[in-house]
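Just so you know, all these numbers are worked out from the coordinates, no wet-lab data involved. Treat the numbers as computed from the prediction; the structure is a model and nothing was measured. Cβ atoms are built from the backbone, for glycine too; each structure is taken alone.
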Structure 1
Amino acid sequence: MNRKALSPRQLEVMEILWNAEKGMTASEIVNASKGLQINTVQASLRSLISKKYIEVGQIVYSGTVLSRSYIPMVTREEYLKFSCQKLTELSSSSLVMASFIGNAENTDVLDELEAMIQKRKRELEEGE
C-alpha cells in the first residue's frame, strides 16, 4: 500500500498509540503527552484515519460519554521501513546508511547495524 508521510504531530500521536496496550480515546492521547491539545489530537486522528494509519477500534465510555478508541493499522516497524524507502528515493542508500552510522551515539547501535549487514550478506550469498 502506498503510504503518505506523517507530520511531527501525527507521528507523536502514532508513537502514543504504538506504545499503548489497547485502543485509546482522543482524551487519553492528550493525557499521555504534555504537548498535545485536544483539537490537535482530533485533527491528527482524522488525518491518520484518512491516510489509513489508524482505525476506530471500539466505542467506549470516557466518563459518561461514548467515545471512539483508536488503534494502529500500521506497526512502528512498517512505518520505519516506509520512511527508509522514502529516504533512499531522495538519496542513495549508502548515503542514508552513512548518516545512520555517523549519528550513532554508542557502539551498541553500530554492533547491531554490523550484525544486520552480515546477516543480509549471508542471505544474498545463499540466494545466488
Structure 2
Amino acid sequence: MSDLDKLAADLAAEGDAAIKLTYDAVRDQAQQLQRTWRANARRTARRHGKHYPSSITNEQIPSTSAAIWEVGPEIGKKQGSMGVGFEYGSSNQPPHWDGTNAAVQQEPKLHQALKDILKDLL
C-alpha cells in the first residue's frame, strides 16, 4: 500500500468517525433541548396547560447528508396544538418563550460539542 493509499484510507476512517460523532452530538443536544423545553413549560404552563409539556418531543428527520432533529410540541399529542399560543402568546395569555429560552440556552452547548469533535479529529 502506497503512502497515498494509506492517507486516503486514514481520511475515510476519520470521515466515518466524524459522521458518527456528529450524529451522536446532534441527537444528544436535541434530547437535552427537549428536556429543557419541557422543564420550562412545566414552570409556565400552569393548570390550563398541564398536558402541554408532555407534547414536546424530538424526532429525527430522515436525511442522507445531515443529522437533523425536530424538537417541539407534537400536534397529535394532547395540547400539542397549543404550542404557538404558549410560545408566542395569544389574546388570552402573554408569551411564555419556553422553547426560545431552551434553544438560546442549548445553542452554545451544541456549538461546543461540534467544536470538540473537530478538535479531536484534527
Structure 3
Amino acid sequence: MKDVYLKKSEESINAAQFCFELEYYNSCINRAYYAMFQAAVAILFKSGCRPKSEKIGHDWVQAEFSKAFVLGNKRFSHLKGLLNLVQEIRDIADYSDEYIEKKKAKRTLDKAIIFVGEILKEVKNAA
C-alpha cells in the first residue's frame, strides 16, 4: 500500500509545480499540501503505523508523523510543524476568499519539495 502513497505524493508534488508555473497559486498550495500528506502516510505505513479506522485523517497523520519522526527518533526534527503549517495555508487557499500570491505559493512549494523529497528518499531507501 505504501507504494500507492509514494506514487500519489510524487504525482501531487509534480502537479503543484505545474500549477505554480501556470500561476494557479491556490491549486499549487492544495497539491503541495497533499503531496506532503501522502508522503507522511507512506512513511507511517512503511514504519508499521496504521490508523485504527480505515479513514486516514489529517489530524492522525500529523500527530503520528510528529510523534514517530519529529519527537520520537528525531529523524525529521527539522520538518517540525511543516505539515500543519502548509495545511493552514491550504485551508486559506481552498476555503477562504483570500487569494494566495506568488511569493507565498513559492515559499510553500519550496517547503513541500523539501519535505516530500526527504521522506520519499527515506521510504525508497528502506524498500
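Key figures
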| read-out | value |
| --- | --- |
| Ranking 1, 2, 3 by relative contact order in percent (Cα under 8 Å, 6 or more apart), the structure that comes out highest | 3 |
| Winner on distance in nm of label points 7 Å out along Cα→Cβ at positions 44 and 60 once structures 1, 2, 3 are ranked, highest first | 2 |
| Per Cα Rg over 2.2 N^0.38 Å, the highest-valued of structures 1, 2, 3 | 2 |
